[in-house]
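Input: structures, listed below.
Values in this text are rule-based calculations from the coordinates and carry no lab data. Remember, it's a predicted structure, so these values are computed and weren't measured experimentally. Cβ atoms are built from the backbone, for glycine too; each structure is taken alone.
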Structure I
Amino acid sequence: MSAIAQPPLRHRLGLVTTVRHCLTLTGRNLLHLKANPGEIIGFAIVQPLLVIALLVYVFGGAISGDTESYLQYALPGLLVQSSVTSVLAAGAGLHQDITNGVFDRLRSLPIARIAPLMGHLLGNMVRVTAGLLMLLVVGAAQGFDIRTGFWSTMGAVLLATLFGTGLAWMSMLVGLAAKSATTVHMFSGVLLVPLTFCSNIFVQTETMPGWLQGWADINPISYEASALRALMTGGPVGDYVWWTLGWTAVLTVVFAPLAIQAYRRRV
């Protein structure tokens, strides 16, 4: 009687072990920054300075009349724009790791299967949070006035990070489903324009044409920017925070299962 080949049995890992594996691979993703100090300098110092210099000191006077008042309006929006730009690049990094065989090598290890994906997501969000904090520090050094206190400001940073997590799931889904890196980069560039530029990040929506104002007013990025302005500079918070959290939940519920399913098929 010939022996029947049996598929290898997978040992089911506990929740604590799975979380530990996810955190370990998060640290692995962050080690790339330690090995590349030029990326840290460019990402944490040069980029915030260039963003503020270009959008505030070049366009601020023309838009708002003076750079000081425009910095007060624009910096919360720049935090949103920075987080959205960073998380939309998460799909490109994920696609590169899979193409280069990084996930294949990790899959051969006795680790939780979901750990490489979650490690990539969490590592990306840590970098996003660090970038937001550096942009906030640079903005404060340039004269941005935080009028609500430390904890409210940290709540604004946390809100931007949470919303970025929802967008990151969508970006990672594209990175997993796309056949080439060009497709991922093109998706990020195309999506970035209607989300960020067609919102109240840079200008008030009342100055836009009626057809564009209608989209800008319901754009989730506009709700997020308004929430951050209220949390950092005062004023009525209204429903902006709840709308932002609601959009975060919708993006996560819709795209996280799809991204996980695509990840399982891909690796």
Structure II
Amino acid sequence: MKIFILIPFFLIFGITAAQESTASKQVSIFTMEVPQLKTTRKIWLYLPIGYETSTKKYPVIYMHDAQNLFDKKTSYAGEWNVDEKLDSLKAQVIVVGIENGGEKRIDELTPYKNEKYGGGETDKYLDFIVKTLKPEIDKKYRTKPNAKSTTIMGSSLGGLTSYYAVIKYPEVFGKAGVFSPAFWINRTEINDLTTNSKKLKVKIYFLCGDSEGNDDSMVKDLDHIELLLNTNRCYCLHLNKKVIIKGGHHNEKLWRDGFSNAILWLGY
């Protein structure tokens, strides 16, 4: 496995780009081989304030679509401001963001093939996170590697993948932030997977807006998934929380505005 040197983000593009970048000094990136997908990928790393002077271990959040998490310069339609929000909360957590594969994003973040859109490569993508990326992060940084201290989070297709991840790897990911999940693209398979996952003990924070499309299918999908989860495990355990934002649209603003509350509910 080949890993390139860790470089502070503001040094990558030179002085001009540093002036335009909105990423904080807590953020750096490195490039890593992804043998499962036969490619390489940029990994964005956020270390909490005080990490360098501390000796303690930290929980870790793995997030998709890293281009949109920390920096307006690289985002498609606005960033999540993950670094600023975590700094403000003084959250003691490491965040590992995995860049999406551009035109291959729909393949990598769709667990099952869709007749119209294709996809179905999520198992390989998650295999990379679980067997290649996470071991390297746990080796190089002071982490709490157990499932209780490991979260996976994303939006849209990333929300779908995060939900799928906690069902497939509950021994790895004990928590998930599932924002505006694209359940529609694999609706039947995801519903069946949830129905058959009767011993799921992970914590899941669901978020979506009630104006994410031309209909209310997003809300209906979340309601149905919540019903299936509560059928399989006692609601009294309070292992899942669903937040519907009135007037919320399918965009980074919705996910940015909801990030802090999700982090706090998940225990950070």
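Tell me which of I, II gives 16.5 when you compute mean count of other Cβ atoms within 10 Å over residues 87-94.
The read-out comes from structure II.
Quick check on the output: 1.9 is distance in nm of label points 7 Å out along Cα→Cβ at positions 175 and 255, derived from one of I, II. Which one produced it?
Comparing all candidates, it corresponds to II.
Kindly point out which one of I, II the value 26 was derived from, the read-out being relative contact order in percent (Cα under 8 Å, 6 or more apart).
Matching structure: I.
For helix-only ellipticity at 222 nm (-39500 (n - 2.57) for each DSSP H run of 4 or more, over all residues; to 500), the calculated result is -23500, so let me know which of I, II that is.
I
For which of the structures I, II does the calculation of percent of Cα pairs over 24 Å apart return 53?
Comparing all candidates, it corresponds to I.
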